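Peer 1: Structures are listed in the sections that come next.
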Structure P
Amino acid sequence: MTNDFTPAEQRTGWWILAMNTLAFTVCFAAWMMNGVLVTYLVDNGIYTWGPMEMGWLIGIPVLSGALFRLPLGVLTDKLGGQIVFAALMFLVAIPMYLVSYCNTYSQFLLASLGFGLSGASFAVGVAYTSVWFPKHRQGTALGIFGAGNAGAALTSLGAPQILAWLTSNGEHPEGWRSLPKIYAAMLVAMSIVFFLTTKKRLASGSAAKTLLQRLQPLRHLRVWRFGLYYFFVFGGFVALAQWLVPYYVNAYSTSIALAGALAACNSLPSGVIRAAGGWMSDRWGARTMMYWVLGLSLICCLLLIVPQMDIRAPGSGIMASAAGTVLEANESKIVVKVTKTGKEQTYPLQPKSGELVSQEERVKNVLVLPRSTTWQEPVVKVGQEVGKKELLARGVTEIFFQANIWVFTSLSLIVGAVMGVGSAAVYKHIPDYFPNDVGVVGGIVGVIGGLGGFVYPVIFGYLLRATGLWTSCWMFFVVVVIVCFSWMHLVIQRMMHKQAPALSTRIE
C-alpha cells in the first residue's frame, strides 16, 4: 500500500470508514450490555449478587473482547477486514442470544465471555480502516472510527428504557430476557449489511508474512508504553461506561434510567470527541495531546476522590488561664473562681447554632460547596478543681459535603471527553511507527486497553468492599495516571537529551 490513492479509492475509503464506524458502534453497544442488565437484575431483586460478583460480570465481556484483539488484528492483516468483521458479528450474536436463557451465575459468565468477543471488533476496524487512508489522514480516520465508542452511550441511554418497556415498568421482571435477543438481531443484521457493502483490501506485503514476522513489532518497548496509555484512556472509558450505572444508583439513589442517562454524559462525549481527537492529533501532535489528556484527567480525578460525607472533628477549645474552681458551666459560658486572687473569671462559649443541613437539602442535591459549623461544649462540672492550661470546653467542628451530583457529572464528563481524545492520540502513533503492522500493534495495544476495562471493575468492586467508598475508583485512577504521565515525560526527556542536548536544559 502506498500513500497514492485514486479519487475512486478515496471515495471508497470514506464509505468503508462509515460502515466500519457503524459496525463498531453496534458491537460496542452489545459489548457494554452487562453494565445496564446486571444492575437491573440486582436492583430489582431478581439476583442477589454483591459488588464483587457484579464487577466480575461487568468485566468478563471486556476480558474476552480484549484477549482476542491481537489474534483478530493478525487475522485482519492476513484475510482483510470485510470477512473478519462480518464473521465476528455473526458469531457473537449466538452467545448474545443465549444470555436470554441464563439462570445461574456460571451461565451468565459463560455467555458473557462469548458475546464479549464483540469488543475485539476494534482491532479489526483499526486495521481495516488504516489501509484505506494515506498516512497524513490516518489520525483523523481512526479518530472518526473510534467515535463508535458512542455505542456505550447508546446502551446506557437506551437499554434502561427498553428494559422498562419489556418489563412493563417492573410489573413483569422476566421481560428482561428479550433484551439480549434484540442485541443479537442487531448484530446479525449489521453483519449481513457490512459484508454486502464493503470490499476486501490488505496492507502491502501483509498476506505473505509469517506469523513470527507479524509479531516482530511486539519486541519494541514503545508498543507496551502505548498499551499503558491505552490501559487508562480506553480501559478507563470502558469501565466507567458500565461502573457509573451502579455508582449513581448506590451513591446518589437514582433510578436505573436516570443512572443510565447520567452515565451517558461520560461515555457519549468520549465517543464523539474521539473523532475530533484524531484531527487534533494530526494538527498539534499526539504527544502534546497526551500531556493535556493526562494533566486534565489527574486534576478531575483528584477532585472526584472526595466522597459525600458528614465529618465531626475536634475544633478550637478553651483552656483555663489560671487554676481555680468551676462555679458555673453551661452552653454559653464557664465561670471559674481563681485560687490565687479569689476573683471570678468568665469564659464565654460559642454555642451550637441550628441545623447544619436540612433533610430537604440533603435529598435534593442542591449543595455545591461544603458547609461547616463550629461550637464549644463544656467538659468540666460545677465544683470541679481545674489547673492552669486544663481544658474547660472542647471545640466541635461539623462539616457536610454533598458531592453534588451535577458537579460530579460535569467532572466525569470532562474525564470521559479527554479519555476520548487520548484514545485517538494513542492510535495516531501506531500507523506512524508501524505502518505495515497496524493490525498486530493495534491489536496488542487494544488488548492492554481492553484488559483495563476488565480489570478496573473487578478492582473497583474489591476497593468498594475494603473502603466502603464508591469514590475509591477515582483514587485508583489517580495512581494509574501518575504512572502514565511519569513514564511518558521520562521518555520524552531522554529523547530530548539525546537528540537536542542544548535544548533539553533550557527553561524557555
Structure Q
Amino acid sequence: MKFRPDDGELVTRDGGPVRASDVLRDKVAIFSDGRCLVSRSHADDVDVIGLMALARRLGFQTKTPEHVDLGSLRSLYSGANGQREWSMGGKTLRVDTAMQREVQELLQLAARFQASDVHLVVEDDVATLRLRVDGELQPMPGASAGATRNWRAEHGRQFCMTAYALAAEGGTADASYDPFGYQAGRIMTGLPEGVQAVRLQFNPVGYSGRHLVMRLLYTGHAAGHTIEELGFSKDQVKTLIDFTENQTGMVIISGPTGSGKTTTLERLMRHIVERCPGENILSVEDPPEYRIHGVVQLPVSNMRSDDDRDAAYTEAIAAALRSDPDRIMIGEVRTPATAHHAFEAAMTGHQVLTTLHANDAMGIVPRLMDIGVEGYKLRDPSLIRGLIAQRLVRRLCHHCRRQVSLGEADLPVDLAMRLGDLLDDPTVWLPGQGCASCRGGYSGRTVIAEMICPDQTLLDLLCTGERQTAMHYWVTALKGRTFFHHVLDKIAEGIVDPLQAEYKIGKLIAP
C-alpha cells in the first residue's frame, strides 16, 4: 500500500498532537487522515487500543488498522520526527495480507460444507471456531469430536479486525473498527463461487472477549430455484401461488431466526417476476440478502439504532410508494414504525410481502397487536391475505437412512407409543451411519410449514384473544393443517426422523 504526501500528518510523531511514548511508537502510527498502522505483533495490545481512543477524543477519526512490520514503523518515525508533514516518497509498506487470505480460505471451507454461518468466539487466552451446517453448530473440520478448532486469542482478534477491514473497504461498514462495541458489515468481494455476500456481526463478550458471526448468503442454487424444492407440500405450493395472485393485501411469513423466511420470500418474488414481467416490484431490505433480478432493491444498511433504522425505513418505503410500484417487499416488520409503514403501503392498493418473528401462523396477528397495529386493520381479510409460519428440519439422507419397526427403534418409549397411534405403518426411518452423499446421516434441510387464508371469523377470534377457539375453527371449518400435520407426513415418507421433528416442532400431539 503506497503513501503520498497528501496522506496526512503523522500525529503520533515526537512532539505531535497525539502524545505517544517511544515504546508506543514501536507499535503504532496514526495519521491526521485517520490511517492507523499497527505492528502485526501488537494488534490487540491494550496500550495501542488506548492510544487510538485518545486520538479519537482529540478529533482524529481512526480507520481500521493496517498491519505492518516493526521495521517499517521505525523507518517511518525516523524520517518523520520533527516534521509537520510526512511522506514516504512512494515507498511501499508491507501490509499484512496473510490474514486476509486466511479469512478467504475459511469462507471457502465453510462454502464447501454449505455452512450457513461461521462462529468465532475470542476469550482471554483462546479463540474457538465452529460452523453451522444444516442448522447445527459443528466442530470445524479437523477438530476432535465434541471440540472446536482453537486459535490463540491474539490470532482471533486479528482475524476479527481483518474481516471488518474487508467489509470497510467495500463501504459496507464504518471506517473505524471498535474492538469493544457492537458492529456489523458485509464482505462483498473475493468470495467463494456461489456466495454472493457474507454478513458480519461483531459482539462484545464479557472480560474483553469478542464474538463474530459470519453469515454466508448463497446465490440460491444449492437449495434449488423453485418454491417446490424448499419442501412445501403440493397443497402448500398452490396456496403460496394463490397468495401471489392477489395484487393487494399483505402476505406475512413468520418464524425464528434461521428458519428460511427470507429464502421463501425470495422464491415468491422470483415467481412473481416470472409470472408478471410487466410489474414494477420494489423491495426495502436491511440490507438486501439475495440479488433478485427484476426487483428494484432499496437498501437500509448499517443503522446503529432502532430509531435510525425506523427513519431509514420510513424514507425507503416513502420512496418506494412514490416510484409507481405494483408490489412492495419489506424485509422485516419488528417495530411500530415499520409495521405502520407496511400497512400504509398495503392500504394504498399494493400487495406487500414481509416477514415477522412469531411462534406460529396463529401468532402473527397477536404479535402485530403487540407491536401496535390497530385492530380494525387486523380484522380486515382483504388486508390480511396470507399468514405463513415455517421451520427448517434436517433431512434424512436418502442413500443411507434405515427403516426400523417402532418396537426396535432407538426412540423414547413415550414417543414410540405416540407414533404408533399416529402412523398407519408401524415403522419409521432413522438416520444411517453416514455415507459419501451426506454428513452423519443427514443431507440438507427441508421446510415444515403452516399456512392460513384467514376469513372474518378467524381474524375476529384472534383479535379478541380467543386463540384456542380460533385454532379449532381453523382446523375444522377452514381445513387448516398445522406444523404437526406437515411434519407427520414427512416422518411417514422417511424425509425426517421423529427425534429431529420433535426437536424443531415440539411434542407430536394432534391439535
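Rule-based calculations on the coordinates, nothing more; no lab input. These figures come from a predicted structure and were not determined experimentally. Cβ atoms are built from the backbone, for glycine too; each structure is taken alone.
Peer 1: Upon calculation of mean count of other Cβ atoms within 10 Å over residues 237-244 from the atomic coordinates, which of the structures P, Q produces 28.9?
Peer 2: P
Peer 1: Of the structures labelled P, Q, which one yields 18.8 when mean count of other Cβ atoms within 10 Å over residues 117-124 is computed from its coordinates? Write out the running numbers ahead of the final one.
Peer 2: Numbers: P: 30.2; Q: 18.8.
Of the structures listed, the value fits Q.
Peer 1: 15.9 is what came out when mean count of other Cβ atoms within 10 Å over residues 21-28 was calculated for one structure; which of P, Q is it? Present the calculation step by step, with values, prior to reporting the outcome.
Peer 2: Working: P: 24.4; Q: 15.9.
Of the options listed, only Q reproduces it.
Peer 1: Thinking only about mean count of other Cβ atoms within 10 Å over residues 277-284, which of P, Q has the largest value? Don't skip to the answer; put the middle values down first.
Peer 2: On the way: P: 21.4; Q: 17.6.
Sorting by mean count of other Cβ atoms within 10 Å over residues 277-284 in descending order puts P first.
Peer 1: When helix-only ellipticity at 222 nm (-39500 (n - 2.57) for each DSSP H run of 4 or more, over all residues; to 500) is calculated, the result is -21500; to which of the structures P, Q does this value belong?
Peer 2: Derived from the structure labelled P.
Peer 1: Taking relative contact order in percent (Cα under 8 Å, 6 or more apart) for each of P, Q, which is largest?
Peer 2: Sorting by relative contact order in percent (Cα under 8 Å, 6 or more apart) in descending order puts P first.
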